[in-house]
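S.K.: Okay, got some structures for you below.
What follows draws every value from the coordinates through simple rules; no lab data is involved. In this text, all values refer to a predicted model and were calculated from it rather than measured experimentally. Cβ atoms are built from the backbone, for glycine too; each structure is taken alone.
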Structure P
Amino acid sequence: MTTTVAVVDDDPGLRESLTLLLQSAGYSVVPFDSVEALLAAAASAHPACIVLDHTLPASKGVDSIGILRETFAGVSIVVLTAYGTVPLAVHAVRAGAFEFLEKPFDPVALLDIVGRAVSVARIETGRVALEREARQRLTQLTDREAEVLRHMLDGAPSKSIAVRLEISPRTVEIHRSRVMEKLGCRGPVELYRRYRELVPAMPD
């Protein structure tokens, strides 16, 4: 499957040259003259990487990084700028940019950065997809199963859970089995790794 890179720059000449450069490296490129245009195409555009001009007038370039990352889950953003100051670079990175590159840039350097950005985006996209699936699976649990799950993640054995919930150990075992099945986990380590961060901890 061809990887998509979005180029966002209001300079037609630079936008075209970036498009040709990235296409020569095998990427599917979708060019936009503004962040607003990219956001308007969010339903059909699914870039792994966005090459973004920080001086865009309406969206203010770097200031739009947050909304772009929220809109395109897992995307990596490479910021291009003609004003390579340290404060601006720090601002871009803190906002969530993958990399910050000054104009005029070395085409080889840009392709290297985009390649690394795409690799990171693939990993992040996979993580987001797994988390989305995990959250959807959690909605399948009954209230009692969710309660048992919280105790399981707290490390409590079945007998202890039975005492806490005032139910029989056999009933706890049934609930545990259903929890594991619904959440698609084969063992306690997988359960903990996938759901510890998604389920509120037991109160002290």
Structure Q
Amino acid sequence: MNISSDKVFLHCWAQEYFLERNGIEDQLGEVLVKLWKQEHFEKVYLLNGPWGFTNLRVGAICLNLLNALVGNQISFYSFSKIDLFKFEYLEQKNLPQYGIIYIGQRRNIRLWDFDEDKKICQTNFEDLEWVLQQKKIRDYQYFCDLVYDEAYYPRDLQEKAISAANYFKFMQEYIQAKDLSSDYEVHANYMMDPIITPSKKHF
């Protein structure tokens, strides 16, 4: 399950759901209850932030409420995108050094350095090429966070997005390598900072 993208994504056996952010509070709880009644799933692998306030807030509330209703029968494995990407870059060598990360805003993105483990800047797609040139970041040195709005990335960036299958693979590798323990409660990982409007002074 991904609650840190433009749409909430759920995959349970052969069933997939893509739930729009607008009205998510009216949809998600109903879908989760329906899936649990059908499958009685006991584990949730959760891509939990950062950014995307509405889906994170509603996602955490609905998951916690569902688990309370079923007597804490569900174990949550919660992953920050930043931690997951850093692990895949540093330890698994499966990702390049830089990531273009969705932050819950239609035109704004974060450029992240996973070698330094820090944000390089917040920018937009119109300025991205200029930023990459200034930072001397070549085409093969960056990837894109998965976003389910197909029009979010310009066409030339869409092929750089991580697939949902790779996210699941990354999560399994992380659990095994880090001996990650599960929890019965989800805490939304907002990881917000106060800079909202892109500015070239941060480049």
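S.K.: Consider the structures P, Q: one of them gives 14 for relative contact order in percent (Cα under 8 Å, 6 or more apart) as calculated from the coordinates. Say which.
M.R.: That value comes from structure P.
S.K.: For Cα Rg over 2.2 N^0.38 Å, which of P, Q scores largest?
M.R.: Values: P: 1.39; Q: 1.04.
By Cα Rg over 2.2 N^0.38 Å, the leading structure of P, Q is P.
S.K.: Who wins on FRET efficiency 1/(1 + (r/R0)^6) of positions 14 and 110 (r between Cβ atoms, R0 = 41 Å, to 0.05) among P, Q, i.e. which is largest? Display every interim value, and only then the final one.
M.R.: Numbers: P: 1.00; Q: 0.75.
Between P, Q, the highest calculated value is found for P.
S.K.: Something else about it: Quick check on the output: -17000 is helix-only ellipticity at 222 nm (-39500 (n - 2.57) for each DSSP H run of 4 or more, over all residues; to 500), derived from one of P, Q. Which one produced it?
M.R.: Numbers: P: -17000; Q: -11000.
So the calculation was done on P.
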